[in-house]
Structures are given as structure tokens and as C-alpha cells.
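Some structures are shown below for you to check.
Every read-out reported here was derived from the displayed coordinates using simple, explicitly stated rules and does not represent laboratory data. Please read all numbers here as calculations on a predicted model, not as lab measurements. Cβ atoms are built from the backbone, for glycine too; each structure is taken alone.
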Structure 1
Amino acid sequence: MNQLNDISLVAQVVVFRNTKAFDQLVQKYQSPIRRFFLNQTCGNGELSDDLAQDTFIKAYTNITSFKNLSNFSTWLYRIAYNVFYDYIRSQKQTADLDAREIDNNYCTEQINVGQKMDVYQALGQLKETERTCITLFYMEDVSIDKISTITGIPTGTVKSHLSRGKEKMASYLKQNGYDGNR
């Protein structure tokens, strides 16, 4: 039923340029998209808001390209994924830093502010693709098949990224006082 409602809202936006229908889509998906960016940026709220806004602007301007071949949410996460990697690429060009240094910059802004920040620190230890897979699977409850569609990574590779990322995070958290008994 949710997918039918999304399709109905998309049709209203495409056919009638109904901005109120798009507002309903934004209200429904703004929290999950912002949370996705918060995890990708290791807690940088301002950047997450900016990237989420860019995602919805791109979704609105390209909504006619939604062909209903996947769920609207999958299509929207694909846009969010591309927005984030466009941002990373722009940072690499302007600062001439590699991805690991950019990741570490995100995660050093608010060190030791509680468990949430510890998770962000652990996420910061992961490669970009591992972090994306972990974020979508464990924090956004997206299936492996949908993660594959969103990222363009084969399902077997998504599973490998999940396994490797989970191991790295567990190791990092264990080294930093989390022994699994909490």
C-alpha cells in the first residue's frame, strides 16, 4: 500500500506539477535520508541537512525519470548515494585529500560525545562502500538486493562489505571499551 501511495504522489507531481504531493514525499522520506547522511558523514548535522536538501531538489527536478522499476525509496536512496559521492569527489578535487582523510575529518569534529559518537567513530574506520552498505542495511533496514540496486555493487560484494564492515566496527568498538556485554 505504501508503494501505491508513493506512485500516486509521484504521478501527481509529474502530471499536475502538484508541489503539495511532493511535499508529502519529502515529509515521508526526509528523516530516513537525513539519517543516512548523518551516518555517512559521521554525525555532521549541517552537512547532512545540505546533502538531504540537494537530494530532494534533484529528486524533484528529475522526477520524470522515475520509471517505477523499483520502489520510490530505492530510487531516492540512489539519488542520495550519488549526491554524497559527488560531494566526496568535489572535496577530493578542492582539498586533494584521499577518501580516508575526508572520512577522518568528518569523524574528528565531535570526539567522545557518547555512544552515538562512538558508533560514528567506528563508521569512520570503514571504507566508503563498507560504510554505505552498513548504514543502509543495519540503520535503514534496506535489503541486500536494494542496496545492490542503489549502489550498483553486486549482491555478493555487498555481503562482503557488510561482513568486513561489521568486523572492523566490532574490532574498533572492542578496542575502545565495548566488550559486547552492554
Structure 2
Amino acid sequence: MGLEIERRFLVSGQQWRRHVLWKARLQQGYLAAGADGFTLRVRSSEEQAWLTIKAATATAPGLPDGLVRHEFEYAIPMVDAEALLDLAPSQISKWRHGLELPGGDWVLDVFEGPNAPLVVAEVELVAADQPLTVPSWCVLELTGRHELSNAALANRPLAAWEAGDRHDLLQWCVAAGP
């Protein structure tokens, strides 16, 4: 059974750029997304595509909700991804940057369209209680903030939030940029 152990952080500033190893534009469509954390997602980049199923799992006491999830991901043909994206009622697009940082597999997403100017760093860990040194430009932990999951942002993008709620989140960010 596949497990994803991931922490997520709101990013401020440009200091992350010096850690970039690669970047790719991603399009994600959600074919199903439930309040219980179950999602069925199709994702494509320029050359690859995947179908991913995610489902919530119990988190140990003292750890953030949403830290550990079941994850099953399968490569699919690009033509299938394009057809599935056409069927997906909610979508997001973003630039994903692979980062060279210690402690796990780090990526950073710069959201486009109605989710701009949101910038989120994610780190996949080996264990839920793994110690982690968080870079200073990760200004707010988003792990367990369901309204900021990719599926939630596809369904209700940042631009659709109440102005006060959007301001409260983005006040943490200073010139994060694309």
C-alpha cells in the first residue's frame, strides 16, 4: 500500500530560487474530490501524465491532520490524460520546481490563474515523526489546512475567497513571485 507523508508550507520571498534543480508546468484535474480527503486526480506535464488516487488515513496523536495519506499513482498515456482533463470539473495549473534541500524530497509550486500569487513548498518524508529543518522562507505551515489542498484550490480558487480571508493568508507573503 502506498503512503504519502508530506508537510506543506506557505512561501514568502525569492530565496527558494537558489535551490531549484528543475521545473515543469503541471495541469491537474480532479475527477472526484470528497470532504473526507478522497481524491481522484489526473496530472500532466509536457511529456508525462499520471492518474492518482489519494485517501485520508489516521494520523498519530500529536501530528498534524493530513500529514499521512494513502497514495496510488499510475503513469498513463498523454492522450488519456488529455481526455480525462477535458472531463475534470475542477482544475489547477502551476509551475513545479524541484528543490535541493536536506530532510526529504522538496518541491515548490507556483500557482497560476485564479490561485496566483500562491506559492507552496512541500516535502515528502520517510516517517511522520521525522525531524525537519524548515527554511526561513517557509513562513506558515499548511499541513492539514484542507482549504489549501490542491483539490480544494481547484474547486474554490484563491480568487473566489472572501477578500479578508485572502488577505489574511497572503499577508504572510512578500514578493514570492512566479
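Comparing structures 1, 2 by FRET efficiency 1/(1 + (r/R0)^6) of positions 18 and 146 (r between Cβ atoms, R0 = 35 Å, to 0.05), which one has the largest value? Can you show the working numbers first?
On the way: 1: 0.85; 2: 0.65.
By FRET efficiency 1/(1 + (r/R0)^6) of positions 18 and 146 (r between Cβ atoms, R0 = 35 Å, to 0.05), the leading structure of 1, 2 is 1.
In this comparison of 1, 2, the computed figure 15.7, 44 for Rg and Dmax of the Cα atoms in Å is attributed to 2. -3500 is what came out when helix-only ellipticity at 222 nm (-39500 (n - 2.57) for each DSSP H run of 4 or more, over all residues; to 500) was calculated for one structure; which of 1, 2 is it? Computed on structure 2.
For which of 1, 2 does relative contact order in percent (Cα under 8 Å, 6 or more apart), calculated from the coordinates, equal 31?
Details: 1: 20; 2: 31.
Of the structures listed, the value fits 2.
From which structure (1, 2) was mean count of other Cβ atoms within 10 Å over residues 10-17 calculated, if the value obtained is 17.5? It was calculated from structure 2.
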